[in-house]
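Scrolling down, you'll hit the structures one after another.
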Structure 1
Amino acid sequence: MQHYHRIRDLREDCDLTQSELCKKLFMHKTTYTNYEQGKHTVPLDFAVTLADFYDVSLDYIAGRTNFKHGKSNPDFNRELVEIADKFSLLSERNKGRLEQFIDQLLDSQTDSKALS
């Protein structure tokens, strides 16, 4: 995912128009629109401003991770991070389907242990 898609998604997730965001960040709308459309590269200092505003990591804005708060989590090993990355790419409907499937697997695993 390109960073300009990410900053648009973050803005839309906060139910902000470009004009509203620009007022909050004290910037010209044309400048922001060019960043969001990928016409201009987002400068590092503005990426930091956006990360602070949305309370996300720079890695998230840059598209280096799908975790809003950074690439690593001390409680996650590499396998769990890869699974979480894949999960975050699913549609909400498919996330629900996967959760149901995991519940079924856990139930059958519990049943198998009970029979042993």
Structure 2
Amino acid sequence: MNELIKSIEDEMLKEVTEFGVGDTIKVFCRIKEGNRERTQVFEGVVLKRQGTGARETFTVRKFSNGVGVEKTWPVYSPNVEKIEVVRKGKVRRAKLYYLRGRVGKKAKVKEAK
């Protein structure tokens, strides 16, 4: 990779809470509405993490009014205020796409001890 691009990406990196696939997390993201700015919390299970460095992203899935909602954020985005781990999950897969077809108790991930 070009040294200039690498140096710019290294400047973008910031301290992020350690979390992995299967963990239930709260993502505090900034939302701009007109001239005001507020923080909105999105709590759900991490389905996947992909990429490396400044381009790394993660996808979180939650149920809202009986409908599954997924959002993807860059890990080092300035719009992500902070990430809070609610509980650690015990999984044997890197991507939890199988949760998309499940609802209720079947969509739960076992808690790590």
Structure 3
Amino acid sequence: MPTRDENDQTRTRLAGERTQLAWVRTGLAAIAVGVGLARVVPLLDTGAAAWPYEVLGVAYCAFGVGLVYFGVQRGKLSANPDPDKPVVPASGHFLAAGGILLGLATLVVVAVAR
């Protein structure tokens, strides 16, 4: 029968795996949004300029790749039992700023592109 400490370690490891998979799913969703913006939206409105949507779509795809990379790095950190490890990789703040900028750019493109 596992001890309480072993159960706690297993539970923590599994929580880290779930978190890593959530980052990967979010990254894949951002890539799907990017493909939709770059390839599908310009086909729906032929009167609008396509280039803003294509640029925004490429940015979402790059953001999605960053999210997947961050999730994998975070998963490696959560698998490390060292108590002195950093909690969040340094790229976390960069990704948060990138998400905010992408949201604002999306609002601008949707409002102005015509």
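We did not get these values from a lab; they are worked out from the coordinates using the rules stated. Remember, it's a predicted structure, so these values are computed and weren't measured experimentally.
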semi-axes √(5λ) of the Cα gyration tensor in Å, for residues 9-64 alone gets 16, 14, 11 when computed on, of labels 1, 2, 3, structure 1
Given a value of -26500 for helix-only ellipticity at 222 nm (-39500 (n - 2.57) for each DSSP H run of 4 or more, over all residues; to 500), calculated from one of 1, 2, 3, which structure does it belong to?
3
